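Each in structure tokens, the structures are laid out below.
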Structure 1
Amino acid sequence: MKVQVELTVLDYDKLGKNEAIGRVAVGAAAGGAGLRHWADMLANPRRPIAQWHSLRPPDRVRPLPVP
């Protein structure tokens, strides 16, 4: 089983539609910094591992396939 955390940042709009500004993925299926962050967390259980991530365009994050 692969686990991935995906965060979507929205532009809140009271009158209109809330639009996605960007996304961040951290997990086994993520690439680059998201995968390294995940590996650091697994290698150091019970320790906080903080890291900044750049937002990617909303359509650039690959969701995990549903089994």
Structure 2
Amino acid sequence: TKMALKFLRKKTTKLKSFLREYSISLYLSPCPFIINMCGIAFETDEYYIFAQEYALAGDLFDIIPPQ
């Protein structure tokens, strides 16, 4: 299974914001229209990181045409 790692820079992301995004994504993961989460999260000195299913089509901004 391919997965993607999402990196959030600690300098611009509070721990509370990272945990909120991670927990909401994990909660919504069973929905068939939401990217699956792998349940893996960790940090380095500079980043908060979590793993999610790899999106073959890219992200939402790659799919939505500009207006």
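Out of 1, 2, which has the highest value for relative contact order in percent (Cα under 8 Å, 6 or more apart)? Kindly include the intermediate steps, with their values, before the conclusion.
Values: 1: 30; 2: 41.
Across 1, 2, relative contact order in percent (Cα under 8 Å, 6 or more apart) peaks for 2.
Where does the value -5500 come from, among 1, 2, when helix-only ellipticity at 222 nm (-39500 (n - 2.57) for each DSSP H run of 4 or more, over all residues; to 500) is the thing being computed?
Numbers: 1: -5500; 2: -7500.
Going label by label, the one that fits is 1.
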Quiz item: If you work out mean count of other Cβ atoms within 10 Å over residues 32-39 for 1, 2, which one comes out largest?
Solution: 1
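Throughout, read-outs are computed from the coordinates displayed, never taken from laboratory work. Keep in mind that this is a model prediction, so the values were computed, not measured. Cβ atoms are built from the backbone, for glycine too; each structure is taken alone.
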